[in-house]
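Chemist: Below, each structure is written out as structure tokens.
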Structure 1
Amino acid sequence: MSLLFASPSSDKASLEEGPAFTPRFDAQGLITAVVTDHRDGVLLMVAHMNAEALSLTIETGIAHYYSRSRKALWKKGETSGNLQRVVDLRTDCDQDALWLTVEVAGHDATCHTGRRSCFYRSVAVENGAVVLTLRDDHRHFDPSSVYSKI
């Protein structure tokens, strides 16, 4: 059963201060979801949800997302075992973004590369060129043994 969300209010005060959850999906029917670890606040990933993914997340307490590349609903961790149990779900002031704090099961890793976070590289400038610097090379699992196609 999918939840039905109320239409976003055109009244700014109701949107920003009222009790109605009225998520504002973009033209593609998606809303951005920022995901952090509930224990230490580490940024794990940024993804998107459509109404079905958001409904399933609220109903089950397990994070579901919408994959733009596969154009499909995706239950995070279903293949790897690294399910994300939602501890808290918040929306921003104008209800066009979500913040999930989660507890990660399994290998305590979120990224399909086997790392804890998808944000394992920093952007830097070296000799006038923009480069990526590896900040976390610890793999919690071997992606080739977990995923059939990466």
Structure 2
Amino acid sequence: MDARFPSPGGKHDLEAGVTLTPRFDAHGLVTAVVTDAGDGTVLMLAHMNAEALALTVETGIAHYYSRSRQALWKKGETSGSQQRVEEMLVDCDQDAVWIRVRVEGSGASCHTGRRSCFYRSVPLGQTGAPLVFVEAEPMVDPEQLYGGKT
């Protein structure tokens, strides 16, 4: 447990309490659902460890934990598409957060250069059918954002 957050109490404390007591999973993470504060578009799904969660709360700038790189990640540090937090909500049992953000820079939240990481639709009732692009073209070339480090 991280000293920045008290240990979760009982069910009543989690569901009706006024203290942020995140329930980190076995890997020390909580899930973060990130949406655009203006129009509600789901931009990305990420994970936060205690340090990322604390930095986000303290600075108002979204920080995450990269499971693939095993490292803290300040969104937009490389790409310039920083996410300024307008509101953060915690779910009923405090193992997930919903973050409403304003994206600076290019406006791309996805490493592919698109606004959202959710840019392909799954055809329902058609097992094996190809995915359908709902945001076909990137807003910006990912090479420009990350210099080939996606």
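Bear in mind that the values in this text are calculations on the coordinates, not laboratory data. Computed from a predicted model, the values in this text were never measured in an experiment. Cβ atoms are built from the backbone, for glycine too; each structure is taken alone.
Chemist: So if we calculate distance in nm of label points 7 Å out along Cα→Cβ at positions 117 and 133 for every structure here (1, 2), which label has the highest result? Present the calculation step by step, with values, prior to reporting the outcome.
Modeler: On the way: 1: 1.5; 2: 2.0.
Going through 1, 2 one by one, distance in nm of label points 7 Å out along Cα→Cβ at positions 117 and 133 peaks for structure 2.
Chemist: Also, quick follow-up: Using distance in nm of label points 7 Å out along Cα→Cβ at positions 21 and 77, single out the structure from 1, 2 with the greatest value.
Modeler: Values: 1: 1.9; 2: 3.1.
Going through 1, 2 one by one, distance in nm of label points 7 Å out along Cα→Cβ at positions 21 and 77 peaks for structure 2.
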